[in-house]
Structure 1
Amino acid sequence: MLQQTRVETVIPYFEKWMTLYPDVRTLANASEQDVLNVWEGLGYYSRARNLHKAAKITVEKFNGQLPRDLIELRSLPGIGRYTVGAIASMAFDMDEPTLDGNLRRVFARLFDVSEFADSASGEKKLWGLAAQNLPKGKAGDYNQALMDLGATICLPKNPRCLLCPLMEICEACKNGTQEYRPVLKPKRVIPQYIHAAAVILQRGRVLLVQRPTDGLLGGMWEFPNGRVDENPGKELAKTIFATHRLRIKRKLEMRIIRHAYTHFKVTVHAFRCELVSISNNKNLKWVKVTDLDEYPMGKIDRQIAQIVHS
């Protein structure tokens, strides 16, 4: 949960999660939809799906216990080099380095690393520094301490150097380059897209479609929609037929919703529509308006659902 999400946001989700799934077997036995429902609002939903898959494998293959063999541990869905190092050092007391965003920033400043931190050579150097400076027998405490240092003192902007216990050994602080470390590659221009969404109501039910399990918002539910060029109202019926084989008639525009993802921005125009004909699409489902909360959705579609439900 803490990957790509702030601590203060995570706390209530973590507490609810641990109440519902207090052990790996309970999680493994849950349905994916229930898991996504609990995760809704944290974003990056592949994390939840991978956690669910990893729980199933852990129960089936490792008798409900995370493997201490690091190759086996890394074979679990969603567990990469950083997560392996964190689990090995903090849960298993192994002398293993780890490197999250906070640690990357701390090491880049402590050693005034001028390479791009998000390049292959920069990553290699930072991992090397993490391993070289690891205190034997105390790797878990050390990794957590530096994570906390990065989260509270060695901040991305305006680092609180005067409060830092490592100020006297920090090369970037000595050289006055702390504001410029870590060095990152220039960001690409973020594309912006326009989508048109159809809200189709019949006798207290609304038509939803489930997204493919892979990719953005995998397995989540949404209102039928599609990308348009410039005129959402004019292009709505055409794009809904092209993407979902639904024939509709536009009635009125309900709301315009804007949202920024990691790599792009989207503006969604939601329209109240009348259904003309429907195809045999297994991903489409009529859902009672009163049951919309039971279907996990991204932030955009949840806002539309709240309008429909009100």
Structure 2
Amino acid sequence: MSRKGCASATAGTTLSLLICLSTAADAQQPPRTAGPVAPPAIIFGVGDIMHCAAPEGGDITGRLMERLLDETPGSLAITLGDNSNDDGSELSYDCLNRSSWGRLMGHVFPTPGNHDYGVDKDLPFYFLYFPNAGPLRRGYYAYNVGAWRVYALNTELVAPAARLRQLEWLEQDLRANHASRCVLAYFHRPPFSSGQFASPAWALPIFRILYRYGADLAVTAHEHFFAYLPPLNPDGVVDVSKGVPTIIAGTGGARFFRRPKTLRWGAHGEEIVAGTLGVVRLRLYPGRFDWAFVPAQPMAGTPPSGAGRCHANPSN
């Protein structure tokens, strides 16, 4: 981001300014060769949030997100699509706005889901509601947080030309950044799931490019439960050396889905939490990351957590 862009961000949200300052510092300061370990960048994320017929769940996760951001200075919030689980209209977004999420409107870096496009396929109200939604009608963008390049992507583009433009943009940006930074991508539809709503037709083209350029973590929603999938290649096969682990965090308040009867990758560390509201916490260090499910309510057992290392620079 240019210094001019950072100057314009002062009129925006505090979190936007933090990202600008972090990016400007990256450009102005030489790399350190010694010194204390850098603190992690911290991101909290969740999708499938508000349903007007039953707004209580969305309000609970909004209050949780608000508390976590207050307790963790400098942290960011992301949404993983289906911010409205109704039809994405202005009326349905009013339900979101009247909940505790309304106080966070300018503090989240969102992505859209299929329900957000329910009424208007060309210009959903999503773009008019969130000030950090990215370029109008496009819905995908990127930013730097610490040592990481973060991609907010749009799995809901219908027009083939629009989908192709996103893929071309993503590949060009990864080509410019993947060798020097770890890579996190978040979007609504998971390419793989042990549930019923994996969306390979929508998400696999994105996932293939992420895999090719050595992305380190993907975070999605669409399934109304929490899941961790081990590092996979685009064929859904476990690949511990180059695969991309995927988190599904559709636990934002919409009606719960049942726990899948069979875990497709159960022998490889797959984890599922069903029937519990909560968000995922990501801590992004130089060269590594860890994650944890943060429940909004008491749950049976220990909330799942895990960690991983960034890939070595892949050869393409």
Rank structures 1, 2 by distance in nm of label points 7 Å out along Cα→Cβ at positions 229 and 293 and report only the one at the top, that is, the highest. 1
With mean projected area of the Cα convex hull in nm², for residues 213-260 alone computed per structure, which member of 1, 2 shows the largest figure? 1
A value of -12000 was computed for helix-only ellipticity at 222 nm (-39500 (n - 2.57) for each DSSP H run of 4 or more, over all residues; to 500); which of 1, 2 is the source structure? 1
Which one of 1, 2 has Cα Rg over 2.2 N^0.38 Å, for residues 173-244 alone, as calculated from the coordinates, equal to 1.06? 2
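Given that Rg and Dmax of the Cα atoms in Å, derived from a single structure, equals 18.2, 55, which label among 1, 2 identifies that structure?
Details: 1: 23.6, 72; 2: 18.2, 55.
Going label by label, the one that fits is 2.
Each value in this text was obtained by applying a stated rule to the coordinates, not by laboratory testing. Predicted model, so just to flag it, every value in this text is computed and none were measured. Cβ atoms are built from the backbone, for glycine too; each structure is taken alone.
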